[in-house]
1. Suppose you compute helix-only ellipticity at 222 nm (-39500 (n - 2.57) for each DSSP H run of 4 or more, over all residues; to 500) for every structure in P, Q, R: which one lands on -9000?
2. Between structures P, Q, R, where is mean count of other Cβ atoms within 10 Å over residues 4-11 highest?
3. Among the shown structures P, Q, R, from which was the value 17.7 of Kirkwood radius over Cα pairs in Å calculated?
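Nothing in this text is a laboratory measurement; each read-out follows from the coordinates by a stated rule. Note that this is a predicted model, so its numbers are computed, not measured. Cβ atoms are built from the backbone, for glycine too; each structure is taken alone.
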Structure P
């Protein structure tokens, strides 16, 4: 039978989870208040802004951002209605669709970037010493290596 976490290990786990949730909630709230974008919107816009010609197949986008296709499809519908993205038939494969960053989406992303990065600086980076930030990077990398690829 696998060994269970100790009381101290569980305390550290809970602290890690609760701090991460609080940080995500604060950053999401600031992003929404400052820019009108959700973290999901920002995630999609970031991926599209980094894609060649600001377009990517929807199946590839789901993989890039780690979402299930159905979740992405619903979210893209909402973004499309707001004019942030367009969905177009794939020029090289008629079975697929490409998600395209629309000009209003590019403008919204550009306008959101500085406030979002300012929130990351204030709420995450400034809370840690350089040594703690390096340790956080090491911890995140170790966890990613340990987790199965999905």
Structure Q
């Protein structure tokens, strides 16, 4: 799939794989491996931003994938996120979509909501939100209608 298809079809909370089609280099080639890993990986879709038009520049639509958190003892020191333009030359694949009954913890910032957490159910989502105070955060349940629309429109995980 193209980046544009991911932007149009994937729902927040989906697990997305991105890749460039090249073979993984051997571990002994550290620089080549590092460059390959920057163009091949997976992440959870946490934000979609519409195109922007300003007097001095124009930017295409983009989406952000959360690749992981690093830290210790329950404290996150670094959160790794990558933002891809819909014009990216990489290929993308939807690995997993949120299941019916899961709950997204979202926050309104700017033009579009951002996924803060994907919970198993509403109770877990409420508990997470109580322990992690965010302004303008709210819960949104993944509905059967949303999952059904994905199936009908052919947007099932590849």
Structure R
């Protein structure tokens, strides 16, 4: 099976129902994408598939064959992803950092789809779990990227 990961075609020999997360981590050694819950609830395993955030722990590789898969390892090659990472650093979002690759992927997907999201859009899209509770910093960084202030007013 051939997978397009971070702009590179990879030949992978796995069962078609193997979760994408395990192909990334175990077969390709790309450990930036994290295993959290295994049931698509926490978001630590989030990657972009054709630009949309996808939970890789429950996504069989056969479903993404022929799609463009982007992982945290290549997110800064995307102009939106690069801006997200810059704002993450500026707003000092990460604490332990475990969930942050998934958070960055979710924010990048949101901003690619909706460049000027409302607070409701942000609340709907940024649902990944963070054990450190950096939700306020995450929201501040996404608002900054969207050009809106704390009241939701466009800057």
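1. R
2. Q
3. P
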